Structure P
Amino acid sequence: MTIQHEDTGSKGRFYYEVEGLKKAQMTYSHAGSDKIIIDHTEVDESMKGQGVGYTLVEASVDYAREKEIKILPLCPFAAAVFKKRTEYKDVLF
């Protein structure tokens, strides 16, 4: 599964497509130069239960580590993943 990333400068998203159709995405906003705020995660019904949401969060963690920034997960799903995955605490704001 290849997660794609798009960043417009003020907002961004991590997403997964199948044959050009969006099947899952997680959106965020930049909050200054040192953090992003995850505000929404959605997964198509056909992909539910396959770990796609977790993979989106993992992509954001990898991005945060690469850019040396923090993440504030306001989205309930992302917040729940951060609570379960203690190995992500280093990027948590």
Structure Q
Amino acid sequence: MDFVDLLTHTANFVAPCIFVGFFMAVTAPWLFKKSPQRHPLVTRTLLNSLAAALAMAAGLWFFGNDGKMMSYLGLALASALSQLWLGRH
């Protein structure tokens, strides 16, 4: 595997994490209008994406390959819990 392949695989692995993290950060103020958003959008997106990427990495380690639905469930739960934690602090 050369560098371009490694970069492509890494980008495709992280892309769903970034998208879900951004989606959670953007829709949280709309869904939870009573909860004040103390952190800026960029901070919420980065922390949600980081939590999602860690969940995907754990799924990759546990299952041995990428693309399992349980890994994507972990991605969504980790991002949602991160957003919930950010809303509380």
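Given 13.9 as the derived value for mean count of other Cβ atoms within 10 Å over residues 10-17, which of the supplied structures P, Q does it correspond to? Walk me through the numbers on the way to the answer.
Working: P: 17.0; Q: 13.9.
Answer by label: Q.
Taking helix-only ellipticity at 222 nm (-39500 (n - 2.57) for each DSSP H run of 4 or more, over all residues; to 500) from the coordinates of each of P, Q, which one would give -8500?
Going label by label, the one that fits is P.
Can you say which of P, Q returns 12.4, 36 when Rg and Dmax of the Cα atoms in Å is computed?
That value comes from structure P.
For which of the structures P, Q does the calculation of distance in nm of label points 7 Å out along Cα→Cβ at positions 18 and 74 return 3.1?
Source structure for this number: P.
When relative contact order in percent (Cα under 8 Å, 6 or more apart) is calculated, the result is 22; to which of the structures P, Q does this value belong?
Clearly, the read-out refers to P.
Every read-out reported here was derived from the displayed coordinates using simple, explicitly stated rules and does not represent laboratory data. In this text, all values refer to a predicted model and were calculated from it rather than measured experimentally. Cβ atoms are built from the backbone, for glycine too; each structure is taken alone.
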